[in-house]
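Student: Take a look at the structures below.
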Structure 1
Amino acid sequence: MNADTLERLIPDELHPEDQAAAATLRLHVERYEFAADHARGQRLLDIACGVGYGTRILADRRADAADVVGVDLSESVVRYAEERYGDDRVRYVCSDAMCFEDERGFDTVVSLETVEHVPDPVALFERLVGLVRSGGVLISSVPTTPSADLNPHHLHDFTEARFREMGAVHRLTEIASLGQEQRVPLAELFRGSRFKRGNLRPNLPAYYLANPSAFARRVVATLRFGLTHHYLTVVWQRPA
C-alpha cells in the first residue's frame with residue numbers, strides 16, 4: 001500500500017506540501033459527497049473503494065443506510081480500511097470488481113474512477129449495472145480528457161459522450177451529473193510525490209510512436225482545455 005502512487009490516496013499520510021495530492025483528494029471527496037447526495041436505500045456498495053475514506057463518507061452522510069460495503073482488490077488496503085474507517089454499518093471486502101457478487105443487490109452502487117483501469121470497461125460497467133436493484137442508482141465517474149498516455153494505470157480514454165452512451169446502452173436514465181476540472185500548473189507538475197516521473201508512463205515518445213491516436217488526442221485536448229484534467233460523474237437510475 002503505497003501512498004505515493006497516482007492511484008492510491010491515503011488522507012492520513014498526505015504530505016502537507018504536496019499540493020497536487022491535496023487537490024486530487026478534494027476532487028475525490030467532492031465526488032463522494034455528490035454520490036452521497038444522490039444515494040438511496042438501505043444497501044450501498046462502493047466498488048474499488050481504495051482505503052475506504054469515500055465509503056465512510058457515504059455512510060456518514062446517509063444515516064438511513066443499514067449496510068454500506070466497500071470492495072477493493074488489495075488485501076492490505078482492505079485491512080487498513082477496516083481498521084481506519086469500519087464500523088457497525090460499514091464493512092470492507094477484498095475482491096476483484098469483475099468477480100464480486102451479491103445476490104441481494106444494492107440500492108446504490110458507486111464506482112468512481114474505476115472503468116478506465118480495466119481491459120474491458122464495457123464488461124465491468126455491465127457487471128456494475130447487474131449489482132443495482134430495480135429502481136436503484138449507479139453512480140460512476142471517469143476522466144474525460146486523455147489520461148492513458150501519461151498514466152500507465154489507465155487503459156482507456158473517455159469522452160463525456162462515450163461515457164454517457166454506456167448508460168444509455170443499458171436503458172439507464174441519467175438523473176444528475178457533476179463535472180470537475182483540475183488545473184495542473186507546470187511549475188508544480190513534478191513537485192508532489194504523486195507526480196514523480198517514476199509514477200508516470202516511461203518512454204512517452206515511444207508510446208506515442210506506437211499509439212499515434214493517443215498523441216492526437218493529447219494535442220486536441222491541450223489545444224482545447226490547456227493544462228487541465230476534466231472528470232465527469234454521472235448518476236443513472238435503473239428502470240423499476
Structure 2
Amino acid sequence: MLGIIGGTGLAVLADLQVGRRQIVRTPYGETSGPITFGEIGGKSVAFLPRHGNGHTITPHKINYRANIWALHAQGVHDIVAIATVGGIAEHLGPGTIVIPNQLIDYTHSRKHTYFDGLGDGALQQVKHIDFTEPYDASLRALCLVAADLAGEKLFDGGVYAATQGPRLETAAEINRLDRDGATMVGMTGMPEASLARELEMRYAAICPVANHAAGRGDSLHAIKYEEMSQALNLTMERVHGIIEKLVSVYGN
C-alpha cells in the first residue's frame with residue numbers, strides 16, 4: 001500500500017474517499033494523529049498529516065519514529081512525503097515543485113533511529129543502513145511520471161537541507177547551506193527518510209517551494225508570510241493533482 005505523509009499546507013488529502021480512520025499504538029508513543037485509509041480512483045492509500053490536525057505539532061516535536069512505525073505496521077510499503085521548502089537555488093522560486101535526490105541533515109536532538117539499543121521499544125541489534133541514496137530512485141521516477149500525467153513540471157533532483165526549526169534560517173545560515181551544496185531547505189525531511197530506510201520502506205519526497213530562502217530573491221530582508229501562504233496554497237492545488245495521478249499508476 002502507498003502511504004502519503006502530508007506536510008505544511010496538506011492536512012487533508014483531496015479526492016480521498018475515506019474508508020476508516022485508525023489510531024495506531026506504537027512502541028514509540030503516539031503518532032501525529034490517526035491514519036486515514038481510503039481510496040483514490042479505486043486504489044487504496046493511507047494518509048497521515050505529520051503536523052497533526054490543525055497543524056499543531058512543530059517540526060522538532062514530531063514523533064517521527066511513531067509515524068513511520070505505524071504506517072509500516074498497517075501495511076504501508078512505500079511512502080511519498082509532501083515537504084514544503086524554501087528555495088535556495090535560483091531556479092527554485094515560489095510555486096515550483098522539486099523531487100530531491102539528496103539531503104544533508106542539520107537537525108539535532110531528535111530520536112532518529114529504531115536501533116539505539118536503549119529500550120523504549122528500541123530494536124536491540126546494531127544496524128547500519130546504507131544511506132548513500134536517501135530517496136528511492138524507482139519511487140522518485142514514479143512521482144515524475146505522475147507529474148507528467150498531471151501536466152505539471154517538476155524539477156528532477158536537488159539537495160534537501162533538513163534544519164532543526166521551528167524558526168526559519170538567517171541569511172548567513174542559508175549562505176552556508178548553499179556553500180554545502182543544498183538547493184532547498186526544510187525542517188521535516190529527517191529523520192523521516194532514514195527511519196523509512198531502517199524499516200526497508202521505499203521513500204520519496206515531493207517538495208513544493210513556498211518562498212525564497214532567507215536573503216534570496218524577494219526574501220532578501222525578510223520572509224513575507226502572507227505571500228508565502230498564497231504561493232503555497234496555489235502550489236498545493238497542483239500537488240493534489242500529482243498525488244491523484246501517482247495513486248493511479250502506483251503498482252502498475
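Taken together, the values in this text are just the output of simple stated rules run on the coordinates, not laboratory data. The structure displayed is predicted, hence computed values, not measured ones.
Student: For relative contact order in percent (Cα under 8 Å, 6 or more apart), the calculated result is 22, so let me know which of 1, 2 that is. Walk me through the numbers before you get to the answer.
Tutor: On the way: 1: 22; 2: 26.
Going through each structure in turn, the value belongs to 1.
Student: Next question. Among the shown structures 1, 2, from which was the value -10500 of helix-only ellipticity at 222 nm (-39500 (n - 2.57) for each DSSP H run of 4 or more, over all residues; to 500) calculated?
Tutor: Traced to structure 1.
Student: For the read-out Rg and Dmax of the Cα atoms in Å, for residues 96-143 alone, a value of 14.6, 43 was computed from one structure; give its label from 1, 2.
Tutor: Derived from the structure labelled 2.
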